[in-house]
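Readers should treat all values here as calculations from the given coordinates under stated rules, not as data from a laboratory. Being a predicted model, the structure only gives us computed values, none of them experimental. Cβ atoms are built from the backbone, for glycine too; each structure is taken alone.
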Structure P
Amino acid sequence: MKNILVVEDDQGLREGIALALGREDFSFILCETMEEARGALFGGAEPDLMLLDLNLPDGSGYDLLKEVREGRDFPVIILTANDLELDEVRGLELGAEDYITKPFSLMVLRARIDRTLKNAGRGRKQVCRFGELSFCFEDMLVKRGEKEISLSKTELKLLQILVENKNIVLGRERLIDRIWTDGAEYVDENALSVTVNRLRTKLGETAEGHLQTVYGKGYVWKV
């Protein structure tokens, strides 16, 4: 079943979309505001697609789109009354897969959703973005802006484990067991501290606020 997050302040339209498009292979999370959408996402929701209005009571949908693209990789379709070409270009440049202006046909919306879900992930490598930082672990590629950052295998493995478990504090022993898997009987805990410090240095100021030390517990990649 595909899970669709609808962020739309018009209750009639929001519920109408869920009612008209609801079927056995679709489920819906309905949100009126950016705050509700953030609560759903940080609360563990894993949507396969998001329908996003731009004019929300507590801010611009563009801002929510930027946040989603920092660490999430599900497709986004913008639904909006903004019909200016510049608005559409901005939405697509920020990472939306499609842009639909109101009023629209629910039949067309269903077709766009089906097409977007079908194309999601096809030949597309997952890229995690956090501000200027972008990580493609499949290609072992880490970049700040357009500049590639060279990491050792150990640093890259640490980064991948932290990012894939974002917002979860990982204990030192657990990290050591998952990073040094070459059969070594003993790994000095200082090796982990050294690796974390080197990773921080290489990622630079952009990583501040993301790579955090939780004293007495371990480390976390915070978003």
Structure Q
Amino acid sequence: MSLKTNLHSLSEKLDSLNPVEGLAMLSDLFPGKVVFSTSLGQEDQVITQLIAENSLPIHIFSLDTGRLFPETLDLIARTEQKYKIRIEVLYPERESVENLVSKNGINGFYESVEKRKACCFVRKVESLKRALAGNSIWITGLRAEQSANRSEMRKIEWDEGNQIIKFNPLLDWTFDQMIEYINQNKIPYNPLHDKGFFSIGCAPCTRAIEPGEDARAGRWWWEESKKECGLHMK
């Protein structure tokens, strides 16, 4: 039986479970085949805490694109220290990055959507594919509130591009619910969030947002797009 055929039965089981119960169930059903990709955002920090505090056998990894904020890298160390865990950090292939920069320039992503997506692919998507290869369940911190594109996602769904089941345990959480949980559990988070940075990616591609702006407005603000890098596009 293929992974994709498991979706309906898994969805029915997960409907009545909270995030911890859902994570535990999947790690039991797919031992050694459940991975969590953290970008160190607030949602991801909640999931890291859930995994660590409940000693769930879920492998945690993060993608260092080579252009991250120092605050993001520092958060990896603070998180590892607090929860006594190790987060695997994956880096883009050297030759691919060198070829990209040689062709488009160090900041060529500002010139067009195509060049920006090419940069995201080399620095993030290729590394993600390596991390997901051979696994069955991909855990993410996506929330429906984050963007119009993400509001259409389901808690558990099939990711065609990576041929894997994706589980979004916090999909129906509100922003206020997430912040309350972070404060109650003293979860470490990126200090840039307190400076107006809601969605934090690479430093050249992220800015603080203004009051009333969409939460994803600070990502690739110079272009009109769905504000996605390619990791979570169906």
Work out the source of 18.6 here, i.e. which of P, Q gives that when mean count of other Cβ atoms within 10 Å over residues 27-34 is computed.
P
Comparison of P, Q by distance in nm of label points 7 Å out along Cα→Cβ at positions 91 and 179 - largest value held by:
P
For relative contact order in percent (Cα under 8 Å, 6 or more apart), the calculated result is 14, so let me know which of P, Q that is.
P
FRET efficiency 1/(1 + (r/R0)^6) of positions 19 and 115 (r between Cβ atoms, R0 = 25 Å, to 0.05) was computed and gave 0.10; which structure, P, Q, did it come from?
Q
At a computed 27, 21, 18 (semi-axes √(5λ) of the Cα gyration tensor in Å), which of P, Q:
Q
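So if we calculate FRET efficiency 1/(1 + (r/R0)^6) of positions 139 and 171 (r between Cβ atoms, R0 = 30 Å, to 0.05) for every structure here (P, Q), which label has the highest result?
On the way: P: 0.55; Q: 1.00.
That would be structure Q.
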